[in-house]
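Below you'll find the structures, each written out as structure tokens.
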Structure P
Amino acid sequence: MTSELLSGYQFEFYGIPGYISDIVGSDKVTEWMKQFESLENPKERSKQEVNFANVILELQVPKEAVIKANQGLVFTEEQIEAIYSGDKKRINQAFANEHALLVNGNIYTADWLAAHTATDYKAEGITEEELFLYIKKINKEELEEECSKIKKELSNAQNLHQANII
């Protein structure tokens, strides 16, 4: 459960719907899958990249065929449009996990935020207000450790700011 909470994208984004093989052929999908890390090829492309957007764009799956096969069951029209736009920020906005922070089209997970500093937040354009709202939203037992680290970093930053150090 925690891994789903720490993912940048919605669970449905990862993997390949069966209808993609029906559209482009299972041989083409199987060949595409060979480039990703596995027990035989541990240094290949990350398994995190086996996702709906990459399979659509890299195998050039026709949009009309995806819309027809999807029938609004798994992905919304907005999500499909975002993928075909090729715009990473638009894709992020359409598929961001509800437990991630979306700022300026970029996705930040709780574990990313917990591992970084207020200086990093500022460099990414993440405001204190956005972080406070985010912490309030994700304040769950499963994310307690991450929330605690983010709160501590915000507190340290506020203390430094009050002392005119940053």
Structure Q
Amino acid sequence: MSQSISLHYELTEKTWRQFYEAHYAADHHLKIRFYFGAAMVLIGSIGLGGLFPNKWVSLATLLFGLYCVLSRQIFAAKSMRGLKGNQELLGEMSIRIDETGISGQGPASKFKQSWTSIIGYRRARPGFMFYLEKDLFFFIPRAALAGDDEPRLLALIDAVKLKRLPG
């Protein structure tokens, strides 16, 4: 494939939030933590209802369970807090994708990533997420893909044999 794909889109807080939520929603450990937390909430509630003699232990169990249940939302909010005041991560983004990798220019800097430096990708509701490490990714919103851009991007990803990550 010799054709490149050129994309232009706006990085906004809303876009960042959508991708952070998609990232944390795909985390298997956070899913397990949610179910563990739901069980802890149930046990803590039963304890506060009178089954256990020590109300403090029951209350601590309930609060820990709530933390576990809400971890995904807490982590997304914490990530968004890191975005506040950092205007370098907001603004116009220009991306070029070809058989050598992905390059682009953001609001504050230029970048170039070869396909070998990308460990995998994930298709999520808001768009494509390309991972450089487990928790380090950059994204392309689905709204930025026009016409046949998405099938061409998928064909390019398939041609370079980029691993699709679960979630």
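The value 1.13 for Rg/Rh (Cα atoms, Kirkwood Rh) was derived from one model only; which of P, Q is it?
This figure was derived from Q.
Given a computed value of 0.75 for FRET efficiency 1/(1 + (r/R0)^6) of positions 94 and 150 (r between Cβ atoms, R0 = 30 Å, to 0.05), which structure among P, Q does it belong to?
Computed on structure P.
Comparing P, Q, where is distance in nm of label points 7 Å out along Cα→Cβ at positions 30 and 158 highest?
Looking at the calculated values, the largest one is P.
Can you tell which of P, Q yields 15.4, 46 when Rg and Dmax of the Cα atoms in Å, for residues 62-133 alone is derived from it?
Derived from the structure labelled P.
Suppose distance in nm of label points 7 Å out along Cα→Cβ at positions 22 and 46 works out to 4.0; of P, Q, which structure was it derived from?
So the calculation was done on Q.
Can you spot which of P, Q the value 0.8 was calculated from, given it is distance in nm of label points 7 Å out along Cα→Cβ at positions 110 and 142?
P
Read the figures in this text as sums done on the coordinates, not as results from a lab. Because the structure is predicted, anything quoted here is derived from the model rather than measured. Cβ atoms are built from the backbone, for glycine too; each structure is taken alone.
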